[in-house]
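For reference, the structures are reproduced in the following blocks.
Derivation of every value follows stated rules applied to the coordinates shown; laboratory data play no part. Fair warning: this is a prediction, and the values are worked out from it, not measured in the lab.
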Structure P
Amino acid sequence: MRIYFDNCSLQRPLDDQSQPRIEWETEAIIRILSYCETGNLTLVSSEVLLAEINDTSDLERRETTLELVRKVKDVISASWII
């Protein structure tokens, strides 16, 4: 099964974890990403997602998120998104 996270989801673990909802969302995202690392799910990306990540002004957030998507083997072209 293929899964796609938007930029906000990929950056959720970098948010302030003091609110329970954000902490729970972070835990869910990390668990799903771990399934991707073991091959149980396939993480996909898109040209649009890469553009959004590259537009992130916070260097640490941008680099951390880019590190995640560098592991992606399947990139959806923008023509499939529109």
Structure Q
Amino acid sequence: MNDRQLKSISSQVSRKFPEVSGARPSVKRQTKSKSKSSPSTYLITYRGKSKAADGKSITRIVRVTANDSGKILKMTTSR
């Protein structure tokens, strides 16, 4: 995965979850099987904070699974 693909993914994540905008993602390469011919996927993790209605801070974690070409396969979030 190159920088251009990562910037594109980050842009899409920032539009959907503005509280992680500007966060530096953690990128880990994953493989589905031991075969060298199988395509790799990447786990990209973003962490951000936002304020709740009562003023408390909430940590938002967004996990994105993307393929070699930079296409988002799955996006999940937790608070």
Structure R
Amino acid sequence: MEKSSKYSKLLPYHIIAAAASGDVEAINMVLKHYEGYIAVLSTRKLYDTCGNPHYCVDETLRRRLETKLITKILDFEVA
């Protein structure tokens, strides 16, 4: 993996600092950045009546993870 591609997926510092200071737009950008990761973490395997597995996103868990992320963003101390 190239060094530039590895770091291109990081959030810019100014967005993190703005989100930590309470900027709603910046917080939404951070949430958007982690949207896929949160969806993977909140995916559950369910079985239908025939025993076939189906994967779906647990919306309650997804919202809890988003809320926890917002809480941690606002608690973050910018140096």
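Calculating relative contact order in percent (Cα under 8 Å, 6 or more apart) for structures P, Q, R picks out P as the one with the greatest value. Looking across P, Q, R, the calculation of Rg/Rh (Cα atoms, Kirkwood Rh) that yields 1.13 traces back to R.
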